[in-house]
Each structure stands twice: as structure tokens, then as C-alpha cells.
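Each structure below is given as C-alpha cells.
Each reported figure results from applying straightforward, stated rules to the coordinates on display, with no laboratory input. Predicted model only: the values in this text are computed from it and were never measured. Cβ atoms are built from the backbone, for glycine too; each structure is taken alone.
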Structure P
Amino acid sequence: MSDLYVGLMSGTSVDALDIALCRFHPQFEIVAAADYLFQDALRQRINQACLDRPMHLDELLQLEQDYTEFCAASVGKFLDEHAEEREHIRAIGFHGQTLRHRPDIGTTLQMANPSLLAEHTGIDVIADFRRRDLAADGEGAPLVPAFHQYLTAQMQRPLGILNLGGIANLSLFSEDDKVEGFDTGPANTLLDQWIGLNLHRTYDENGSWAATGVVNESLLRTLLQEPYFAKPAPKSTGRELFNMAWLEAALAQQPILEPQDVQRTLVELTAVTVAQSLRHPLPKLIVCGGGASNSLLMSRLSAHLPQTEVHSSDTLGWPASHIEAAAFAWLAMCHVKRDAGNLPSTTGARGPRVLGALYPG
């Protein structure tokens, strides 16, 4: 049996740890996948750590330890359920939890203790994927376009893949297979935070709450004035910019709005900023990430891209909610094989680089 790789991903929406067990030869296959929801207390602590506020070093260290213990326990449960595959696992790709992403000063912080995960599992762990790209003057993100290029190697170009995680990122493949990739702006992170604040839910299932509201055009115009949207690629962003303080600053310029109208406007913001990022008509756009299950958002993407066939990666047999975790399994494989994991055309790095660091199991 060929080597298997595990990918772990918890994104800026801070809802769950996504785990994907993958095979890459002779062809890509997600052998098994699962989501492990964060306990409310842990999720709240992570969200607090993402805010631009002072944090005691001991508090951060304890949070990192608790987060990694949760990841290790989740991986342990997952491997127990797939015990027959365990001996074939070559490495685990551990992204960690992004607390800060600051390409403007050449650094990023993904909270993780890969040594602890390696100790718990006895399996090699590859972690710290982004900083080598940053060291080479790249943005350190997005990293998934390289995986998207691998995934779609046999598919007709031009083609786009849109990942709707906390942040929306786009991979574009031209007819001659040139690759462009960048973050378009917010997706689930603001939607999840707004519904959490108003209805105490972790996310808006199928966009059903947003669907009860209407787009507030004045708020949408204000949000679209954000300079990031006009910035040329390569570019990357995160919760350092697109957070509740950013939204509340825009809301302060409006009369009091119904909460569901704000949610509906945030859906429209994601769809509009994705559509505006496409300079040329695209025949097909494959959507993955948690946002692919938001039927309202998917319908708005289709409405703003009338010449484009928009569909979920589920239709290709690629589970939309686990593609990003699979990407970090693939990046772990690239590290093991000493293959480059970045695409300079998407991150702006000086050249291809092997990403990550090895923590032996």
C-alpha cells in the first residue's frame, strides 16, 4: 500500500478541527475525514487571542498547550477509528491555528506545539509551513493554490478554484496553466462572528438566517471602500483586518440596521468581492471550504458570475469541507519528498521553497 498522509486544519472561522487522511499515489483520494468541534470555552479563548489586545505570555502558552492537546486527542480518536491504515501513515501535516498573519513585517503566527502532537501519536509531524515562504519575501499565503494545481492537473483550463473558509481565496489557472492565487476578502469569519453575536450560533446553516434579510446597499458600498479589495495580487489577509471592529466601524456610519440585513449584506460582500477579482470571464469555478454548503452564498456567486458554471467540489468527489485539510496532508508529503510546496506566482516569494519543519514521531 502507498504512503498515507494526514492533514489537520483549523481555520479563521474557528469552528472545528478538520482532519483528512489522504493517499496521493497512484491518484488523489481522501480515504477518511472528520470534523471535531471545538468546545465553546476553547473556541472563545482562541477568538480572544485573535483580537488586537494585550495577552499575558503565560495565557498564550496555556492556550497553545490546550489547543494542541485537543488536536492530539482528536487525532487519537480519528486514528482509533481507522486503525488498519495507521501503520501506512508517513506523516501528519499540522497547520496550527493562525493568531496573527503579518506579511507586511514578514512574519506570521500559527499556534501549535508539533512536538507534543508527535509525542502523542508517534508519527512524524510537519508544521510551520508559512514562515519559509515569508522568509523568501513571500506573503506566506495562500498556500493551497499549489495543491489545487496538483488536484486539477488533468482538467481543462481556464479554471478557478474558490476556497470559502474564514477568508475567501481564489486559485486561477489560465489556458497556458499559469497560476494566480490570492485572498479575495472575508467569507465565513464575519458571517460566523455576526450570527454568534446575535443568535449565539456557531454558523448560519445554509445561509438560512441571511436569507431572511435584505442587502443594505449603503452598508455594502461602505464595506467595499476597503483598500484591500483594490490591492493587486499577490496579496493575503486575515482577521487582523476583517474582524468585528472592522465591521462595527462601517456599521457606525449607518442608521441602526436589522441584524439579519447585516448578515445578508455580508453574504453579498463575499460574492461581490470574489466576482470583482475575476478580470476575465471564467468557464468553471469549483468551490470548496465550509462556505460551499451555504446555499445562499453559492446562489449569489452564480448570480454575479452569469457566464461561469459554479459548483461545489463535492460534485467531483472531493469533500468540500475537507479540501483544505487535504492540502496540508499534501504539503506534508511535499516536505517529506523535499518538493517545493509554494507557488511564487501566488505568494510573491523569490522562488520555490520546501515548506515546513519536521518533528519526528
Structure Q
Amino acid sequence: MWSILLALAVTGALGNVVNVHVNNDTVSKFGFEVDYDNNQFLLDGKPFRYVSGSFHYFRTPRQYWRDRLRKMRAAGLNAVSTYVEWSLHQPTEDVWRWTGDADLVEFLDIAQQEDLFVLLRPGPYICAERDLGGLPYWLLSRVPDIRLRSTDTRYMQYATTYLNEVFKRVKPYLRGNGGPIIMVQVENEYGSYDCDTEYKSQLRDIMKQHVGTKALLYTTDGLSPTMMRCGSVSGAYATIDFGANTNVTKNFEIMRLSQPRGPLVNSEFYPGWLSHWQEPFQRVKSSSVVKTLDEMLSLGASVNIYMFYGGTNFGYTAGANGGGNDYTPQLTSYDYDAPLTEAGDPTQKYLDIRNVISK
């Protein structure tokens, strides 16, 4: 069955623009950039639009990575978006983990083998409904008065070490080096938290030292002019997040306030939603999802579906929402009412999305 679905995806009507192959030996110049004059991306010098899905490698055992990625490709996607979780890779100050279920390089290898480009989101803060937003707990015990997500020199020293370790491993996988990574996110939805331009600029500069022009730095923020303004930073492409049942045109007008030119991008298009303890399981109708997706694609937008496969929060890694006296923990399950279930099975939503992409 999956070989048939994959054939349908590769021959889908998004055509030559979307289905540019990662392993194309005829390409002599690798790169990913913005054509501002024509409001489009250029992949290896050719017009390109991605339809991506979020799948966080740390939310499913390594032996299932290829299965999930192959099913994403079979749905017609040509990219995968993943966070990189600092707390996973540096569980204690003196210990680093890059093997087994933390083998980021292996995940990138499989993505490239399955003909998927990669949108990498290394944080250092990732949110992702993870404990402390993916920041390691020991930052708080090591430096009790540390100011997270700020220019606090102690925080930035640890964050710089972490980012250096990440990029040391992923640099060969940047598109400019012939790899699948086309975009790298600076921080994560910072406009929902603060408006510290210096902090964003320092992170951008660290990443730019590693990435150069071999991939595109970007930011993404929520659906408000203030969030977009406070989350974006000069030198990184500003994108927006929004879900179904919203006005697509007006949403992208908000993006245009911070990013007047270049392609339209929804970096987190929500086909479902997260669930908290003592809440009903969150569901979003497939008809609403495909209607909004179709509207975005008709405008030539690039889209990342968050989540396409949710998976599981293993080992008490689920986060919580709240403030003041409010505390709302997330479930161990991160099913998200996604197109692929927590077990990796296709849903009707999966089939409906595949049909929209193949139009």
C-alpha cells in the first residue's frame, strides 16, 4: 500500500516546483534562498515551495523514524520540521547524548534517504509542550538566579555551548553542503514571551557563524502584529503561525507587516491541538483543515503542518501551561489529532490532506 501512496505523492500535481529531489546528482549548485522580487524561495536556483510536516524524533523510538517519514512523504509532503531538544542531548552538565533515540544525525540521514528536506528548530528554547520548553533542568539548579531566554551571560554561555554541539553535527547536512536542511529557526515564538532584540540578535549571530548562506535562518510567531514584531529579528526570514477556521488572507497580512516581501509561510499550521489532563481530547474537523490548507496553497504559500505526527512524551517529559496559581499539565500522549495517530496509523485526515496536496 505504501509503495502505491509514495508513487502518488511523487507524481502529484504540485509538480516540478514541489517535488525537487534531495538526491539529484544533476544539480551542480546547492543552496536555499529567498527571491524577494518574485516572492518565492529558490532551491538550487529554481523556484520552490515546501509542504512540510512536524515530526519530533524524540517523540518516537528510533526504529520507527523511517516508517513515519516514509508515510509523510507518501502523503505528498516534501519536507519535515523537527525541534532539537537541549535537555535530551545534555541531560546533565557534563553528559552529552547523540546516540540511540537521540541520534539526530541518523534522523537527518533517514530524512534525506526518504527524499525529504528538513526545517531544523534548535531553540535553544523550543516550547513544544515539553518540560521547561526543552531547556535542561540543571540550568536552574546550577545557577538558581539565571534568567532564561535572555542575554544573561551565564545562560548565553550554556546556550552557545549547546548550539555549537548541534551545528558541529548538522553542518554537513545544510543545503549549501548538499544536505537536506534548508531552514534553521532562531529561538521559538519569542514574541509570545518578550521583546528583547539584543537576545535575538545574539542567537542569530551564533547560528549565522555556523550556517552562513548554506541554509536560511527564520523565525515564526503567533497571530498578532506585536508577536510578529517582537519575535522577528533582522537577518532571519519572518514567518507566522495559524490554524484552521481562520481568515487566511488577513493572517498573511499580519505576516506582511514584519515581512513585506518574499514567499508567504505558515510555519505552524495546526490540524489538531494538544490535550491537557482533565480536558476532552482535542479534535479539529478534517474538512476545516483541508479547506484552510487549500486556501494557503492556492496563494502559493509554503506550509508546515504542526503536527503531522505527534507521538509520545516519554519519561515525564511533558510540559504544562499556566501562570500564577494556574497549572495545566499536558498528557503523556502527544497524539494532537494529527494526520498520523500516536501509533503512526493514517487517518481520514491524512487521506484528505494527501488529496489536497495532489490537486
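Taking relative contact order in percent (Cα under 8 Å, 6 or more apart) from the coordinates of each of P, Q, which one would give 18?
Working: P: 23; Q: 18.
Matching structure: Q.
Structures compared: P, Q; top value of distance in nm of label points 7 Å out along Cα→Cβ at positions 118 and 198, i.e. the largest, recorded for P.
When mean count of other Cβ atoms within 10 Å over residues 102-109 is calculated, the result is 14.8; to which of the structures P, Q does this value belong? Considering all the candidates, the number was obtained from P. For which of the structures P, Q does the calculation of mean count of other Cβ atoms within 10 Å over residues 70-77 return 24.5? Structure Q accounts for this read-out.
Given 1.2 as the derived value for distance in nm of label points 7 Å out along Cα→Cβ at positions 78 and 94, which of the supplied structures P, Q does it correspond to? Here the read-out was taken from P.
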